[in-house]
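Next up, some structures in structure tokens.
What follows is calculated from the coordinates using simple rules that are stated; it is not laboratory data. These numbers were taken from a predicted model, which means no experiment stands behind them. Cβ atoms are built from the backbone, for glycine too; each structure is taken alone.
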Structure 1
């Protein structure tokens with residue numbers, strides 16, 4: 001039995017769930033999300049909890065059991081609390097600015113890098129070097145965060161670049177130079 005898949009999902013007050021064949025829709029105070037799920041999975045909503053069951057112990061059903069439960073749980077959490085991911089911009093002269101809904105990055109290129117938010121996501125910038133991405137869809141928030149980080153990933157030698165908040169970048173030692181030569 002899947003350890004993740006068998007856990008029930010608690011649905012808070014004010015959240016409505018619509019379960020159809022192969023599709024689950026969740027509506028809450030922050031918005032509405034829907035997701036296509038495997039039509040083989042048995043999803044039931046009773047007494048304020050959602051449970052996901054699988055029809056058999058076939059390999060395909062075992063693989064989709066935990067996935068389906070995680071997708072539905074992320075939708076419920078997204079429409080109630082939302083998701084946020086933080087990024088840090090490190091480097092001399094590197095900074096981020098919010099212009100309208102877009103994010104402008106000055107990160108050592110000869111041009112500004114402008115990033116548009118995906119639908120349902122928004123940016124916040126603090127102190128010119130902290131970016132907070134928030135939204136109700138966990139996949140979209142993670143996707144836009146990865147896209148921003150990929151513009152200038154942390155350098156392995158100096159540590160400059162864009163990293164997740166709390167990410168530890170192990171710095172490599174530079175060249176040893178000519179220490180010990182000529183003796």
Structure 2
């Protein structure tokens with residue numbers, strides 16, 4: 001008797017993989033190994049392209065169309081396989097939501113603008129984590145069970161644990177936020 005999924009040749013514990021060529025993006029496009037037309041490499045958990053490309057050139061993001069963006073994430077954020085059988089890459093690693101899943105994402109953005117005839121080069125880096133199941137939210141900040149701040153709330157179930165901003169023209173240089181609980185990923189599963 002074949003294990004679910006082995007009929008497709010994956011033999012991956014019943015999960016469908018990108019190599020099986022049957023998985024789709026959330027907008028219905030087939031996922032392939034390597035970078036797609038937008039800059040996503042779902043197998044490697046990477047995006048490398050322009051900010052608007054990460055949103056498939058959506059109209060709302062056009063003011064940011066020249067911003068370069070690199071993203072990295074773990075399996076809990078967006079897996080590179082489908083184990084629940086819906087034909088899409090799995091999110092939050094079997095948890096009912098991202099909370100408690102250990103999901104994380106990094107964004108590194110960069111660009112330039114003109115100010116008084118000078119070209120200003122800037123970059124921005126952020127680490128985002130799904131908060132633990134016992135975290136509480138107050139005043140726009142997530143807190144660990146012991147009361148230590150995790151970081152500002154972002155996208156509801158997530159906290160920012162580190163931000164680095166560099167823009168000499170705006171007087172920005174270095175760490176603009178560092179979680180009192182620490183900037184490491186491993187403690188949030």
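Taking 0 as the value of helix-only ellipticity at 222 nm (-39500 (n - 2.57) for each DSSP H run of 4 or more, over all residues; to 500) derived from one of the structures shown (1, 2), identify that structure.
2
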**OP:** Given a value of 19.0, 72 for Rg and Dmax of the Cα atoms in Å, point me to the structure among 1, 2 it was derived from.
**Re:** 2
Original post:
Comparing relative contact order in percent (Cα under 8 Å, 6 or more apart) across structures 1, 2, which is largest?
Top reply: 1
Original post:
Any idea which of 1, 2 comes out highest on mean count of other Cβ atoms within 10 Å over residues 17-24?
Top reply: 2
Original post:
Where is mean count of other Cβ atoms within 10 Å over residues 41-48 largest, in which of 1, 2?
Top reply: 2
